[in-house]
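> The following blocks contain the structures, represented as structure tokens.
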Structure P
Amino acid sequence: MGIEKGIFKRTELLLGDTLMDKIASQRIIIFGVGGVGSWCAESLVRSGIRNITIVDSDRVCITNINRQLLATTKTVGQVKVDVLKERLLEINPKAEINALQQIYSPETSESFHLEEYDYIIDAIDSLTNKMDLIRTATKTKAVLLSSMGAALKMDPTKIKVAEFWQVKGCPLAAALRRKFKKSEKPSRKFLCVYSEEVLENRGANESCGTEKCLCPKSKMAPGNPDLANHEWCSTKAQINGTLAHATAIFGFTLAGLVMQNICKEEKVPA
């Protein structure tokens, strides 16, 4: 039994040979591999997806450890996409993982060649960049799946899936819709993972907890002018509390939607 045959024996038992070939042939790009995207990537690779591009400009911060798959005390300061790529290849050494330490933005959009992918996963935090990714992705033939806000959540039973314009109770989705109504709207409908639950931060909103952040400017990408002077911990407009099970469920749900869609295309009962 070959290594891949052994790894995916239980998946093949459920889905069959033909569908496993279809799964292995899919090309997926994930934007943002933090609390949501990292778990999504892991689930996809464990399900037999072989070709994944992971995009994130960040490095691991000590405050990521509570919720991000790739964050441990040993990986603090390392490039997130590099750490995640190493882990995914440990799961399936034959996987093709393209790790890009880059920022998606309207200016960099064309460099990602979104038209080449079957699935586009949006797990971006930045409102402006998220809007542009959604607009651009919906102009392609790829299936777009988007994560709404996963912070300030605790109840796993309240995490749901809905078409973007039908999402209720999510402040991020509401903000996106307000902006889309005043500008160019997405070209077509797409599914989102979201939760109506919005808790309040009860603790003090502080920095990393050290006098000097463990992911300072000096550790950013050497020779990359777009990233070299980027200090990550103070750039977010709002920092909210999060829990691992909530962000992971968001990520696993996105991965589940990919698998469900592949099964649907092949007319396999899901």
Structure Q
Amino acid sequence: MSSLPVTADFPVRVVGGPTAHFVYGGLRFLTDPTFDGPGDYGRPGRPQLTKTAPAASAPGDLGPVDVVLLSHDEHPDNLDTAGRALLADVSLTLTTPGGGERLRESLGERVRGLADWDSVALDRPGGGTVTVTAVPAVHGPGPREQVEPVSGQVVGFVLTGEGLPTVYVSGDNASLDAVREIAGRFGPVDTAVLFAGAPRIPVLFDARVLVLDSAMAAEAARILGARRVVPVHYDSWAHFTEGGDELAAAFTAAGLADRLDWGKGS
């Protein structure tokens, strides 16, 4: 792949953990909203997760949000108490089929669960549409049918529209096979928002990674032909085992360092 400069067709603001904010096609999107402070989180019978740093912004700092792209609702590092409260003020939350059922009691018609390759067309201000397509994600090592009973359903998203760049939001995905399938349908992509961090939990899957590690993220970028990569979900939690330094080193080793955008956009 030839070296190309990162061109920020639209700014992406990484708030911390899996949470990123961007305007696309005139619509304001937010990924996996997490705004609670540092501390220990988790439900009884589930591994406890420790948040180590606060979000860079409070929900009120972001302004109104039109659409939340929620990769899954069952883990506190992807949807926390403050994030759930925010959903009540959002016109539409897109998530997994199971998440759609769980959140419908509180959100009603403002939540929609999407199976793989389901699409929804969203009206753009001033005319036209943005299409959001649900794409596969596997939250752990191995076949999906073995992973989901342990770590639950996860969904990724691809955003497209006439005259707009193609955007991929991976969600908590550890499968390069899934990335290849997505690239086959939508590649090359202009912007890939890749969840990374190589999270590991000793009691799950023999401590193998639950989401892309840094080398896998670089390989995912190569497979997708991604012109820009915005890494998220690699900081602020104790179960992440690789951070920004490891991501930068992996992309440098792959000859893709110029693709990285660390999400400092407004």
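> Among P, Q, considering only distance in nm of label points 7 Å out along Cα→Cβ at positions 22 and 254, which has the greatest calculated value?
P
> Work out the source of 20.6 here, i.e. which of P, Q gives that when mean count of other Cβ atoms within 10 Å over residues 62-69 is computed. Spell out each step's value before the answer.
Numbers: P: 20.6; Q: 17.8.
Going through each structure in turn, the value belongs to P.
> A value of -6500 was computed for helix-only ellipticity at 222 nm (-39500 (n - 2.57) for each DSSP H run of 4 or more, over all residues; to 500); which of P, Q is the source structure? Don't skip to the end; give the middle numbers.
Values: P: -9500; Q: -6500.
It traces back to Q.
> With FRET efficiency 1/(1 + (r/R0)^6) of positions 38 and 190 (r between Cβ atoms, R0 = 30 Å, to 0.05) derived from the coordinates and found to be 0.30, which of P, Q does the value describe? Write down the numbers at each step before the final one.
Values: P: 0.90; Q: 0.30.
Checking each candidate, the match is Q.
> Could you figure out which one of P, Q the value 18.3, 57 for Rg and Dmax of the Cα atoms in Å was computed from?
Derived from the structure labelled P.
> Say we calculate mean count of other Cβ atoms within 10 Å over residues 126-133 for every structure; which of P, Q gives the highest result?
Top value of mean count of other Cβ atoms within 10 Å over residues 126-133, among P, Q, belongs to structure P.
Just so you know, all these numbers are worked out from the coordinates, no wet-lab data involved. Source: prediction; values computed, not measured. Cβ atoms are built from the backbone, for glycine too; each structure is taken alone.
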